[in-house]
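Values in this text are rule-based calculations from the coordinates and carry no lab data. Nothing here was measured: the structure is a model prediction, and the numbers come from that model. Cβ atoms are built from the backbone, for glycine too; each structure is taken alone.
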Structure 1
Amino acid sequence: MDQLLNIFKIPELKRRILFMLGMLFIFRLGAHVPTPGVNAHVMNMLVSQQAGGFLGFFDLFSGGALGQFAIFSLGIMPYISASIILQLLTAVIPQLEALSKEGDAGRKKITQYTRYLTVGICIIQATAVTFWLKTINVGGVPLVPSYNIMFVVTTVLTLTAGTIFLMWLGEQMTEYGIGNGMSMLILAGIVARIPSQIGRMLGLMQGGTLSLFQVLLFVAVMIVLTAVAVVSQQSYRKIPVQYAQRIIGRKIYRGQS
């Protein structure tokens, strides 16, 4: 506890922590701002019905934004996808491979390409989601009460702008906060969904769908996986280094390890 309190005695570290917390607050705030023209209640019911499926998975990584169809519904996943695509292309395109070896200037250029690709992926995903919304209704209530071209354009621009803002937010957290900003956004989204997931699990236990043994087994597996990840991250291997023979003045120093 004393070590945690000492953190706030270091001005630079304190500033970075407060900056990160402020950015995370903005992220959580945006996850509750609904996209215009969508019945958020119907969307929430739809995601709840498919909590263990495709929609539930993306709702988890968006921090619950998809369940309300908020402006951050696409989350940071388009940026992650763009980063993976650029990494794969770097291995097969000589120009990108050469660019990645040019130091800081090359990395900045690749980061710029990643941003452009993120925007393209956002537009494609947002357009696909907008057309998908037209086909959805829950209990006879349409998800989009008034579907027209203005709704399509507004929704695509809103979702794309939301992800671009998250991308900028993550980059600012990386530069002025602590750790990798994109990873912190993903972590914040997952942590924000933990209370609702626990409540859902307790409800399944009361309904007899899940047993106490299954819940304890799930918790044990998560603890083991977390421990393995931490050990893997902190592990290292000592490699002996053989230094060549050196001559300093009139003295000869033999190779040492």
Structure 2
Amino acid sequence: MRAQFASEPIVFWMSKAKSVVSQTYTNFSDGGKYCEIIDGFHVITASQLNPALISDSSTPLIIMATTGLFNNKDQSAGMLNIYKRDEDLFGKQSPWERLIERSDNGKRRPLLIVYDEGHNLSEQQTELLGELEPDAYLLASATLKLPDNFNKTVIQHIKLWVDDASDDVENFSELNAVNEGGQPDFKRFITTAVASDKVVDAQLVKKAIHFDGSTAPMEKCLDDLTARLDLLQEEINSRNLGFKPKAIYVCKTNIADDGEKDDH
């Protein structure tokens, strides 16, 4: 898609969970697991956004954020920084308004919205993201269910276009976007299915999960966890099983259910 644009795009990459955003930011950063697949992109968090990055159409940009960054319908009365006008940095506009404009010498930069765990896309989010007038949406999910508003404002237009271009069977076939009868199928046109074996090979599906509960201090829990992980890895290597175990430490934080910090 990047190669089809006249200027370098802005990718607004988001997910509902902070942990997903944090992990992906690490993987996309220099030396990260997936840094090679985003060659040339400048990767930032939303807090690092500034007008120069938005208007620099010579450098592709990835902005990473949780959906909580913008998910407030009453923008003017809300507390979200993305809607606040910062005259020191953004002049008389808010960061959100600059993203809508995203102008470089009078030309609007392409914008792609990537939504990881896209089954969390809501009606309100659809409406707000629509204000940005993106060039494309990429929604990733194993259990995707689209809001009615998204179906009406995005999907329906694609369906009508596929219907109008249905005579071009050859090109649709090259895209694997035809049904069993060899006719263009808009659902296959808008969907890229990933084979289950590839998901498993990438270790994105856990074959077995073992839970342990503990009331011990964090340091003791982590010591025990890493020791157990090392032991498992040694056993796997000795048997040539060819997979990699993972350990996850889950604990309470100072973030309350309402999203506010509680340091007391």
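With respect to FRET efficiency 1/(1 + (r/R0)^6) of positions 38 and 102 (r between Cβ atoms, R0 = 41 Å, to 0.05), the largest value across structures 1, 2 is given by 2.
For which of the structures 1, 2 does the calculation of percent of Cα pairs over 31 Å apart return 41? Comparing all candidates, it corresponds to 2.
Taking -8500 as the value of helix-only ellipticity at 222 nm (-39500 (n - 2.57) for each DSSP H run of 4 or more, over all residues; to 500) derived from one of the structures shown (1, 2), identify that structure.
2
For which of the structures 1, 2 does the calculation of relative contact order in percent (Cα under 8 Å, 6 or more apart) return 13?
Details: 1: 21; 2: 13.
Answer by label: 2.
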